[in-house]
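What follows is a set of structures for review.
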Structure I
Amino acid sequence: MKLNYKRTVLIGLSFMAILAFWQFYDQVVPYLLENVFGLKTFAANAIMSIDNVLAIFMLPLFGAISDRTSTRLGKRTPYILFGTIASVILLVTLGIFNEQRSFWGFMFTLMAVLVVMAVYRTPAVAYMPDVTPKPLRSKANAIINLVGYIGGIFATVVMMFMLKSEKVADGSSVYSDDQSFLPVFLVIAGFMLVAVLVQTFALRENKLPHVEDDPEQVTAGGKMPKDVKVSLVLILLSVFLWFMAYNAVTTAFSRYCVEIWGADLGTSSSYLLVATVAAIAAFVPLGFLSSKIGRKKAVLLGITLMTACYLIAIFIKQQTPLMYAIFGLVGVGWASINVNSFPMVVEMSSGSDVGKYTGFYYTFSMAAQITTPLLSGFLIDNLGWGYSVLFPYAVLFSALSFVTMLFVRHGDSKPQQKSSVLENFDVED
């Protein structure tokens, strides 16, 4: 059994378009809300959290709806194709309203584009497990993540070269007053459209071989066995817990650098960039590793690595090059978790409800991303514990995810035995 790498890369193009959008959205929209439309930080942050709130309800809903869809284009492609076209039109409209300084036009369009993105995100992610045999899904997910990150890198590079910024006293960067953002809106929109059109015309979803239901995962009545259901709940709880740890660090680390180390705001970006680069470099090797040792062991290895890094960081009280190594290992650990956890969740689904289980995975991850800034912020500000609580907080939730993950008994893959070393390099055309 060999992975079709070409097909997997093509399936990843829609995920690449999605990550390009979110990288652009996370970086530019809060700036526009605060600096163009004059919103306070709290109001801007509240608006920026709406996508996570929408995701909790809409991702599992449209995952399940797409499971039941049947068209000439397939069950995932209609959502991906027409969702992308709609989001591209709305994204360009958003840029136009920004140029016109139309607050209500900008806000109405922003809400519309967030809804559309939530409609087709789950079908885009569920496409891969639909057509990939279960033992190969970790490798495939590694490639999907790698292709997706290319979209994020593209958006970053576009913003770097097309937007002019200036350094201010606290070390952060602001865009010049005469800066036009519309060309960047157009480039990101064009990139998204081209990526999805290539995927749609290069692949015919209905003609691809789909994975059949696994009778071991479904009882005669079509229900999930109790022991499998327990494993599903435990791994979804693990997803929630490790996102609680990781997103607390990524959200608050810029202020941590200022308050604890006395460094400028730009310092955090360099460390987080190292984590991202390390994750990108590790995706594919970790996909192959999981096929050797199994998904569960690979996830536990990733959790252990990240927990150890958070623990070491507690004792580092000033800026040091050692933090680059620590964040590099954090990136590797995070990659190991991401490559294997999603395939474990959909492994417990049948072939007819992959979208629904994809939605479950994102519901728990998004719920953590809503909860952890509030909870960690409460500990830091309201209880007066300060930013020194950040890494102990991460250690706690990361360690808890290790405990819940230990008791997961389903969703793993059996390591494939090769008759020769050379077979490890086989690629299906």
Structure II
Amino acid sequence: MEKGKGNTLDGPAIQRIRNDFPIFKKVINGQSLVYFDNGATVQKPLQVIQAIENYYYQSNANIHRGVHTLSREATELYETARNTVAAHFNVANPQQCVFTSGTTEGINLIAGGLSKAILRSGDEIILTAYEHHSNILPWQLHAQERGLKLKVIPLKSDQSLDIAAAMTLFTDRTKVLAVAHVSNTLGLITDLQALFKIAQQYNVITVVDGAQSSPHMPVNLPELDPDFFVCSAHKMYGPTGIGLLYMKEKWLTELPLFKTGGGTIKTVTFEHTEYAEGALRFEPGTPHISGAVGFAAAIDYMNSIDMSAIYKHESELVRYAQTRLLELPEVEVYGQSEHKAGVISFNVKGAHPFDVGTLLDKYGIAVRTGHHCTQPLMQLLGVQGTVRASFAIYNTLEEVEYFIEKLKRVITLVS
């Protein structure tokens, strides 16, 4: 696929991209599908679907321990996929890239490992007010079991993160900062540089939930420099059930194991086990081999377009959609900012978000409604939930116009 000239994608380029996605031939309630639920999962291009299909047609076998041809082929595909993922995030050592079932498992592995041997009663973990439940519940669970304390960085009146308030939360007992790179509900991009600067002063372990940044923007992990970074392939045009857990090299040996089993070992006796080195130490059992193949194909697909071009195109969609929504007096938009990635949350005043989403579906428009796994944020906003429109590379300004037109119609029905 041709990259956008000067990181810009014109109409014909977007149409070529849309042609790669077979689902857009689907008709919903007599209308062409307008898919604005990309924050939940994105659609899959033919290149990814075919890569997974080819794996099962040609190379299906278990990996790492077989000497026969198919096993060696499958192992090579799996480890090549690891190399592809590492290169995408500019990680020199692919062994720092552990395959997981997704963002949620990655955070659980980090929290479980740290709580076993690193964290002590009275230690503090700092989160933000707009964290996804997947970056709250694992820490909360281990905090309750280990006597740890959770602290929350508040939001300012515009729902952006209050960095000044964050500075007052760090103490000598603070051990972990776990933060979303991009809010899955508000789309706001976290100022990680400012937070990490504070964290470094207290020697705090940094964990970044990249589920909503990795699909939308270039992410250079050595430059970002977290201790841990997690993301999910299914939000990056890849299959469900596979994700990345990146860790700094020291954690390959220092992070205590939270899950173990076959494939993670060198030798086992009933008295002692010697574990494998590198990523395999954290990948027990038969991994999602076809998922890794699909993940790599998805990354190749995104890079064929260019991540900077993706970010520029989606930012244009977000800015335009937010501008149009703000023109409607019946609509309240949350997290209003020019510095967003792929997501807008809003409500129609006096209407339940579920009703708005249901009516939009009648016009073939797919949006997400509810609390978006951010119930503490909903409580701060004083709402039960929101309507969330989230964008991907195949979405167009024409779809935004159609969405606004039909939303106006919905407003007349719910008012």
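Quick note: the coordinates plus some simple rules give every number you see, no bench work behind them. Given the structure is predicted, the values throughout are model-derived calculations rather than measurements. Cβ atoms are built from the backbone, for glycine too; each structure is taken alone.
Here mean count of other Cβ atoms within 10 Å over residues 38-45 was derived from just one of the structures I, II, and that gives 22.5; the source is II.
Here helix-only ellipticity at 222 nm (-39500 (n - 2.57) for each DSSP H run of 4 or more, over all residues; to 500) has been calculated and equals -12000, so which of I, II was it run on? The read-out comes from structure II.
Among the shown structures I, II, from which was the value 0.70 of FRET efficiency 1/(1 + (r/R0)^6) of positions 142 and 334 (r between Cβ atoms, R0 = 35 Å, to 0.05) calculated? Clearly, the read-out refers to II. Name the one structure among I, II that Cα extents along the principal axes in Å of 71, 55, 37 was derived from. Label of the originating structure: II.
Between structures I, II, the greatest calculated value of relative contact order in percent (Cα under 8 Å, 6 or more apart) is seen in I.
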